[in-house]
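Right after this note come the structures.
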Structure I
Amino acid sequence: MKKLLSLLLVLIISMSLYACDENPEDPTDPIDPIDTYDFDEINAQNDIYYQIFVRSFADSNGDGIGDLNGIKANLDYLEDLGITALWLLPINPSPSYHGYDVTDYYDVNSDYGTLEDLEALVDAANERDIKIVLDLVINHTSDQHPWYKEASSNQSSPYRDYYIFNNGGAYETFPGGMKDLNLENPIVIEEIYNIVDFYLDMGIHGFRLDAAMHFIESVNAHWDNTVLIMNLNAHMQQKNPDSYIVSEVYANSYDLIKDYFIGSDSVFNFYAQANIMDKVGMGNNRTQFASNLNRAYEAYLEVDPDFIDAPFIGNHDMDRIASSQGFIDQPEKLALAARILLTLPGSPYIYYGDELGMKGYRYEGTNIPGYGIVYDEYRRQPFMWGTSEYQTNWLPSDNSNDYTLNLVEQKNDQSSLFNQYQEMIQIRRAHPALMYGNYFEPFKDNSIYIQGFVRYYTYENYSEAVLVLHNLTRDQITVNVDYLELILGDNLTIEGYQTLILKIDPNEIEAYI
């Protein structure tokens, strides 16, 4: 009996000690719903992209030309910036500096490295959960491609029908030896399927479709192009259900763009980019900014309720935003444009160097000593590392960035554009309402000064809503709104060209829109 009492006493003491543990694992403790979900996996196509012109980014072997190993060596930088995916401009062999006239779809431009280097980059990026999308140029090939060489030299060649010949010449949407492929030829489509399979097997996440609105120039061109992309996407998803297509439809009309969401996972939003340039840069008709964006989103929703937009403020075909009217020598506006980009729905695309405020604009056939005739080259000039280790120098400086701070300098300046990009990316990734979903409703009290909108995301028992308010003027503005938490900003006063982001009650959204 004594032995039994002793055992009971020991058991009671042990249980008391367990109950008094400083960090008890109480199953009744509330669990934050955000910690129960892997939202990145649930929203596998939502990313923050960084667009790289490989030739200009990072040189690993000292030849002055950027390469794939240079990107791999700087994944720390990209991860530190906060991006989650890369879009590489054309990497295939090509007779031009830009690479949009491909001569071999199954190899890498020797300036950039080898297929083994590409595989190594993909593996290294995947280890950091960074996806890679390649520029897929299938509207045309180079006139130096073996297909075209045989097609043009032999009218009975099976490759003759790979192109569109008329009166002995092959059709070109774009001049300069870029010959359009016949994308109504099922054999050519099969070639394209083989190309995408080759890279998907390597671990490439997906493709940016160059010149998608020009694929088939028929009476029903946009519908024919949409069907072509839809079939390509279906083929890719058989190999990888999470594969990704973003289509370039270079048009400012959301009505024209919207149908491409039928076949594409994303479509670049040239309409939103034009509105940022006009309303933020030039200050024109500011009261229409949020409502214009909303009209585009409503048009996309009609086509695909789960559409994933692809907003951007600059790319390789445009003058740099820092060299564009309204933004020249306006660092506060550049930062505001970045915050707008990173608070919009979809997967935002950042053009390399825009995080530094790099400048660059198109020349019209100017002769640059030490290089030659230039056109778009200075829109794609070398990234400014601030050290010689990875600096590219394939293009002589035109002095446009003499007063642009390099990466080293900006990292050491907490108020720099780089640090504002980094902060905003961190905020986006920390808040599902900003990072995921396509909910967008203009703020009810938008004005000539403030343009705001509500973003909202819900999944099962988790929901979050945020109110984003952008001050599009240089005047200080104070707003009067209820909120749960300040995400960006110190109080309800918004300084000129600044942004206020507030967490609001998801059950009270109607009070804000």
Structure II
Amino acid sequence: MTSANFEKALAALINRKFFKNISISRGIEREALRSNLNGVISKNLHPKSLGSALTNPFITTDFAEALIEMVTPTFNTVEGLHSFLENLDFFVKTNLNDEILWNASMPCELGDEKKIQIAEYGVSNTGRLKNIYRRGLRERYGSAMQCVSGIHYNFSLSKNSWQDFFNQNEADQAKIDTAYFGLIRNVKRNYWLIAYLFGASPICHQSFLQKRQHKLVKRKMDLYAETSTSLRMSDIGYQSLEQDKLKISYNDLDTFVSGLVDGIKNPSDKFKEIGLYDEKDYPLQISNGILQIENELYDVIRPKRKVFAGERPANILMSKGVEYIEFRGLDINPYEPIGISKQQIQFLDLFLLHCLINKSPILKENESKMIKENNRAVLYKGRDEHTTIFIEGNEVSLKEAAKNLLEEISAIGNEMALYDESLKKISEAFIPTAIPISKKLMSDIFDNQKSHCELILELSKHHHENRKYNDASQLDDFEKASTRSIDEQMRLEEKDKIDIIQYLKNFNQSLRG
């Protein structure tokens, strides 16, 4: 059942022809571990044929040398985005030698986490800084946790769309910031739906948890929760208990940036024990703050603005405002060759638009606690038909809550389908028949008596062998970008005039209070 507030907001935007003229920019950052053909994490360096991980705009590495990250530009069509990622995926896979991309969020077999090689970016100060940050992550959280993969979805509206949204000739940045933070708060309120539908990490290999404490069930070499949807997003996944001390507010831009800066500048007793330098007086971490840098903030969604080399995201956000949001809560879909389907992308657009359109009160402490409990319930028990969550203070079944929210999302889809026929399938077929990915995954594992790694290895090999592209000219562009990136890294390394210790001090001092 749709709410009166939602119906009123939707009607107003329909009258202003917001959906007819809407222009969405969307981009994807897709992470994927390289593994050998036996499903064990690669020990090889980042392939030289993929260029420099520091300067290639399309292909880089995340925490580890074996953790590739593919980055798309932004597109105003779903088809364009999906097509580009498909070509990029083809190019990467074609340049792997006796390796595959592990097509799941939870890692392949990791072995001893001390032997996982963190990413290297050359000897420029920019490259060294990225490596030091990862040294800090290893010391703080261990390497295994950092090998989790996901999809980050970047979303923004055009200037004209914002004008239609506000019904004004000029949409000033302050109003846009306010609207984005309203969207962010509603994403946090409603993330449980994405975890329920698209969570795809209910099970993992035992090597992921190493010696960490857990209450998961053991089976073969697997660990799992009986009715989980996403262990990746749970407290045993890509999370930091130390960050629970942060006072990050999503009520407005000023308080968000203030909390972020405090998190970087305020030392953590736990991280102070690590020390700032190793026995050779080389940096072990960027700082001993709760956060080393802005990007260490682990959350399902973050406000963002493009930054250039040497700029601090917090400074740029404060001075120029929010440019787009980064949704970080999507697991890799193991059944999709590139980790995400067109239908998922379309659904994410509708979900984020719903979060933008619907009323979004300021988040208070009691509601924030309720949001955490809702997420925990769905992440660990989302496939249990008796699971309940709290909506506006009322306890309801997860099934009923999902039905009500999907009705409102479908209403947006129906309106947008008047101008984009491809969206008809979302409201008429995809939403009514959506089966949680985690349910299919667990059925395929248990019904076929496989382990998690056996199934993912099988799927990953299939995707590798059946990889495809749709634009040969883009493959040429990727080849040129890879070659060019190596030259760009060399130029950076020749430019540096100060040592890394001074560079690190300058970097830390560049963050404004």
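As an exercise: distance in nm of label points 7 Å out along Cα→Cβ at positions 69 and 453, calculated from one structure in I, II, equals 2.6. Which structure is it?
Label of the source structure: II.
Have a look at I, II and say which one yields 1.5 for distance in nm of label points 7 Å out along Cα→Cβ at positions 133 and 485, as calculated.
The read-out was computed on structure II.
Of the structures labelled I, II, one was used to calculate relative contact order in percent (Cα under 8 Å, 6 or more apart), giving 12. Name it.
Checking each candidate, the match is I.
Who wins on Kirkwood radius over Cα pairs in Å among I, II, i.e. which is largest?
I
To which of I, II does the computed value 20.9 (mean count of other Cβ atoms within 10 Å over residues 429-436) belong?
I
For helix-only ellipticity at 222 nm (-39500 (n - 2.57) for each DSSP H run of 4 or more, over all residues; to 500), the calculated result is -9000, so let me know which of I, II that is.
Matching structure: I.
I have 3.5 for distance in nm of label points 7 Å out along Cα→Cβ at positions 245 and 437, calculated from one of the structures I, II. Which structure is it?
It traces back to II.
So if we calculate mean count of other Cβ atoms within 10 Å over residues 125-132 for every structure here (I, II), which label has the highest result?
With respect to mean count of other Cβ atoms within 10 Å over residues 125-132, the highest-scoring structure among I, II is II.
We did not get these values from a lab; they are worked out from the coordinates using the rules stated. Just so we're clear, the structure is a prediction, and the values are computed from it rather than from any experiment. Cβ atoms are built from the backbone, for glycine too; each structure is taken alone.
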